Structure I
Amino acid sequence: MLRTVFESDHDLFRESVEGFLEREILPHAETWDQAGIVPKSMFRRAGSAGLLGMAVPDEYGGGGVDDFRYNSVINEVFSASGASAAGMSIILHNDVCLPYFLEYCNDDQRSRWFGGLASGEQMTAIAMTEPGTGSDLSGIATTARRDGDSYVVNGSKTFITSGINADLVIVVARTSEDPHAGLTLLVIEDGMPGFERGRNLDKMGLHAQDTAELFFTDVEVPTSNRLGEEGMAFFQMVNNLPQERLSIAVGAVAGAEAALELTLAYARERMAFGRPVGTFQHNRFKLAEARTEVDLGRVFVDRLLEEHVAGRLTIEQAAEAKWWTTEMLRRVVDLGVQIHGGYGYMMEYPIGRAFLDARVQTIYGGTTEIMKDIIGKGMGV
């Protein structure tokens, strides 16, 4: 299918990203999966290759180009590669965390952080989820008590992507009792006394992506590390979550396309009862359904990319894309395992890994149920 969302510069950038993947990621992907983490040196190589901070102004060493389509090229290449877990920190850094720095940093913060954000010397994470609260941000219990020119932070977070490797963690903390206007964004830096990282959590999929528990015990965070105004975190997150959810949709469609191609290749070659398994009517119909769903997802997400670049993406549109594409991905990888038969259950086959990696996508970034609730409220029901 001809795609019109990208231009020639994006196509050239895609070739560069694919080259980086071949050189720096794929030869090590299995080792990193087993280790449960990628080495921090990989981020510096990504920075040198121009894969980090494309929207960071060029005077700080960034790309100086505010065009989310470049982010999406990286996302698509990694998501289709079978080694998406190794690239998740890059995608999180560019698509989810950097917008907070770009929009809310003051001049002092830009001079302190922007260079490292573009070079890979300062990788990022965002810490929202807690043991007792997930999608309901009003339930956040981590506190930040003002004490002179500092905040004293106490609490814990869990399921934090890049929680082990991150140098700068955007922490959502409670500065007053107001459910929404009582939340503030603070940047907690690696090495601050009282900031501890717990386990690198053992997940069912995305093994190379470090996911951690974080603990804060009387961590003194200077007010100069606050992003934006006190009490504005909820509104800052509402503003940035549509891009995060569109990013997830971009990866879901690319992953579904790759999984379908793996399944088609197997269905054409695997013989049963003297004929390729893909030629049995039931399998042919199921593959046709998958092809249709993947193409529909591709057209919809490409259209929303255009809307986002033009500044018109809505909260409801992002929610639609996020829930539908991730549920579609689950259907496609499940079909892939089924058609592969016993081989699909073996981790040596890429479809098995794709099945495990896909499962979390209907959960993180807001569950399918939360997305549908957002859409329903947007319709006035």
Structure II
Amino acid sequence: MTPLSILWFVLIAVLWVGYLTLEGFDFGVGMLLKILGRDERERRAMLGTIGPHWDGNEVWLLTAGGATFAAFPEWYGTLFSGAYLVLLLILLCLIVRVCAIEWREKINDQAWRDRWDWAHTISAWIPSILWGAAFANLVQGMRIEVVDTASGAPVPASEVSPDALVHGASHQITGGFLSLLTPFTLLGGAVTCLLFLTHGALFISLKTAGGLSERALGFARRPAPASTAVTAVWALWAQLAHSPNALAWIPLVLAALALVGSLVLTYRGSEGSESRAFALHFAGIAFAVVFIFAAMAPDVMRSSVDKAYSLTIAQAASADTTLLIMTVAAVVFVPVVLVYTVWGYKVFSERISAEAIDPHEGGLHPSRVRDSSQPEAVIGY
């Protein structure tokens, strides 16, 4: 491993921290849209909390994927070719969610909105489970072998070096879809599902006013104990059974402290406690993602067939020249992205009141959808 390859492994972990902490509450809001929102006013208020941010939050995912492709092409190729069904399902859900957010206000009809709200809710629940199962597979290990590209036969494990790729061979996931489903990975799916559900409820309580905010905080108290407990069980299982890295205990403990602190503040219910509870929950998810990458190291994809078949950071990394060019670009553009992100959240920091929303405003009348003379629809969340 070179310093640049280690640096980019860390940077990709940072990108995933950004995505899962920010998109996590987007998923949570979507999961709660039909559960917490009692009427059109409240559902619009809930969508308004993520309206200015959801597309920017998805940029973290695109950047993480692009950085993996450029910095670790063997990792990208092995993961996307072997787990394409899971990743395709996640992608389809993200596309449906975009359509649901953007199209629900196109027609001023409650039945139309309800259909898209259900599509939004379903497309938020599915990725919330799949992301956890996917990362759990990276920690646990998958049926990965080094396969000769000409003959299709596995290369003997004794001929595989942890520091370089075998000429004329590639790492391949040889197990089927069902091999990705184990008690450990299913529990990982439950972890992200419960964390995002709690994250979304806390975000709604922080960003809305009145009765909706109070009910959101009250709802957060339901999944919060379960999410904290299930996360602790999964993380301890991961560290004790699958992680070779003792340093992974550090982010594990920090994640536990943050989530427990968030749980205490959620139940305290004092004025301003929702902001501190959300901040600690945000930190808990961030440290949990750091723990996952620390538990994976020095591998990027662990093999359950033979340790020699595991894809290491050294094997997967691009040439140092490529990584150096990427580092220069990151130094220039990453601070700009961070400043813009912070500015965006500051600009839209005010609470949204459901009572101030007109549920009948916006969208084309159903009987005049194809009427070109009707004024342009007023689109809003």
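Each of the structures I, II was assessed by relative contact order in percent (Cα under 8 Å, 6 or more apart); the largest value belongs to II. With respect to mean count of other Cβ atoms within 10 Å over residues 48-55, the largest value across structures I, II is given by I.
If helix-only ellipticity at 222 nm (-39500 (n - 2.57) for each DSSP H run of 4 or more, over all residues; to 500) is calculated from each of I, II, which structure is the one that comes out at -15500? This figure was derived from I. Taking FRET efficiency 1/(1 + (r/R0)^6) of positions 112 and 248 (r between Cβ atoms, R0 = 35 Å, to 0.05) for each of I, II, which is largest? When FRET efficiency 1/(1 + (r/R0)^6) of positions 112 and 248 (r between Cβ atoms, R0 = 35 Å, to 0.05) is computed for each of I, II, structure I gives the biggest number. A value of 22.2 for mean count of other Cβ atoms within 10 Å over residues 240-247, calculated from one of I, II, originates in structure I. Computed over structures I, II, distance in nm of label points 7 Å out along Cα→Cβ at positions 224 and 336 reaches its largest value in I.
Could you figure out which one of I, II the value 26, 20, 11 for semi-axes √(5λ) of the Cα gyration tensor in Å, for residues 56-175 alone was computed from? Only one of I, II returns 26, 20, 11 for semi-axes √(5λ) of the Cα gyration tensor in Å, for residues 56-175 alone, namely I. Thinking of I, II, which structure, once mean count of other Cβ atoms within 10 Å over residues 120-127 is computed, gives back 23.9? Matching structure: I.
Values quoted throughout were computed directly from the atomic coordinates according to the rules given, and no laboratory measurement underlies them. Being a predicted model, the structure only gives us computed values, none of them experimental. Cβ atoms are built from the backbone, for glycine too; each structure is taken alone.
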